[in-house]
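I've put the structures underneath this note.
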Structure I
Amino acid sequence: MNKNLNTLEDFLANVHKLGFSLLDYNEIQVPCILIEDVQFENIISKSYGKPNLIDTNLNIFDDGQHVFVNLNINFLNADLEFDFLLYANESIDFFKFLSSSGMLGIAPHESKSSNIFFVQLPKKDQAEKAFELIKSKLNPKNK
C-alpha cells in the first residue's frame with residue numbers, strides 16, 4: 001500500500017468504497033471484491049487468453065479495537081497491482097469465506113453483466129491463518 005496511514009481517520013477515509021459481495025459458486029460462498037468497471041476491463045484485456053500469475057497478500061493493521069486489512073492483488077505477468085483496504089470490524093464474513101473457499105472473485109461494480117474474474121489463492125492456509133488472526137484481534141476475550 002502506497003498510502004501513508006497514521007490515524008484511525010486516515011484508515012477510515014481510505015476504506016474501499018465499492019465494498020464486496022458474497023457469491024454462491026457451486027454451493028460455496030466466495031467473497032467478491034467490487035471494482036470500477038474500467039479497472040475490471042483492464043484486468044480482462046490484459047489477462048484474456050494468457051496464463052495468469054497472481055499474488056495475493058493480506059496485511060493486517062489494528063489498534064486493539066479496530067482491524068483493517070489491506071488486500072493486495074498483484075498480476076505478476078500483466079503489470080497490474082491493486083490494493084483494497086477493508087475494515088474487518090464490518091467485513092469479517094469476507095475473510096471467513098476467503099479462508100474457507102480459497103477463492104476470490106473480482107467483479108465490476110456497476111456493470112449489468114455477470115462477468116466475474118476468479119482468483120484461486122495459491123496458499124489457502126495463509127488465508128486461514130489470517131482469518132484466525134483477524135478474529136482474535138476483533139475478540140478481546142482471546143487476548
Structure II
Amino acid sequence: MEIILKENIEGLGYTNDLVAVKPGYGRNFLIPTGKAILATESAKKVREENLRQRAHKEAKLVEEAKGFASKLEAMSIKIGAKVGESGKIFGSVNTIQLAEAITNLGVAVDRKNISIVNEPIKNVGSYEAKIKFHKEVESTISFEVVGE
C-alpha cells in the first residue's frame with residue numbers, strides 16, 4: 001500500500017514522502033490519525049506540485065540548518081547536575097536538559113531531534129550527541145556534564 005506522509009514519522013519518512021507500508025498499518029493507524037493520506041493519482045500530482053513549489057524554500061532551509069550545525073559544533077556545551085561523593089549523578093542527564101542548554105546558547109533545537117550516543121548518562125564527563133537540524137543535515141556535538 002502506498003501512502004503520502006503528512007508529517008515526519010521516525011523510521012518511516014518525512015513530510016510529503018511517498019512510502020510503501022503494510023495495508024493494516026496504513027488503513028488502521030496512519031490514515032485515521034491524519035499522519036498520511038492514500039497515494040492516489042490525484043494525490044501524487046498534488047504532492048509533485050507541492051515539492052516543486054517548496055524546492056527553493058528547502059534549499060534555503062538546508063543552508064540555514066548547516067549554519068546552525070557549524071555554529072553549534074564550535075560552542076562548548078556544559079550541563080550542570082547534582083553529584084554525589086563518588087562522582088555519580090543523582091538521576092541522569094537526558095535530551096531535555098541538553099535541549100535546554102543548547103537553547104540557552106541561542107540555537108533553538110527540539111529535544112525530539114536529539115539522540116545521545118551513550119545513553120543513559122549517570123557520571124560526570126564528556127559525551128556526544130547527534131542532532132538532526134533538517135532531514136539532510138545531521139551534526140554530532142560534544143558536551144560536558146559537570147557537577148554542581
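No value in this document is a laboratory result; all are computed from the given coordinates. The shown structure was predicted, so the numbers you read here are calculated from the model rather than taken from an experiment. Cβ atoms are built from the backbone, for glycine too; each structure is taken alone.
For which of the structures I, II does the calculation of volume of the Cα convex hull per residue in Å³, for residues 46-101 alone return 91?
Working: I: 91; II: 114.
Structure of origin is I.
Comparing FRET efficiency 1/(1 + (r/R0)^6) of positions 22 and 78 (r between Cβ atoms, R0 = 41 Å, to 0.05) across structures I, II, which is largest?
Going through I, II one by one, FRET efficiency 1/(1 + (r/R0)^6) of positions 22 and 78 (r between Cβ atoms, R0 = 41 Å, to 0.05) peaks for structure I.
The value 3.0 for distance in nm of label points 7 Å out along Cα→Cβ at positions 54 and 94 was derived from one model only; which of I, II is it?
So the calculation was done on II.
For structures I, II, calculate mean projected area of the Cα convex hull in nm² and state which one comes out highest.
Top value of mean projected area of the Cα convex hull in nm², among I, II, belongs to structure II.
From which structure (I, II) was distance in nm of label points 7 Å out along Cα→Cβ at positions 6 and 38 calculated, if the value obtained is 3.0?
The value was obtained from structure I.
Can you rank I, II by distance in nm of label points 7 Å out along Cα→Cβ at positions 14 and 134 and just name the one with the largest value?
Values: I: 1.8; II: 0.8.
When distance in nm of label points 7 Å out along Cα→Cβ at positions 14 and 134 is computed for each of I, II, structure I gives the biggest number.
Using the calculated result 25 for relative contact order in percent (Cα under 8 Å, 6 or more apart), pick out the matching structure from I, II.
I
If mean count of other Cβ atoms within 10 Å over residues 70-77 is calculated from each of I, II, which structure is the one that comes out at 16.8?
Going label by label, the one that fits is I.
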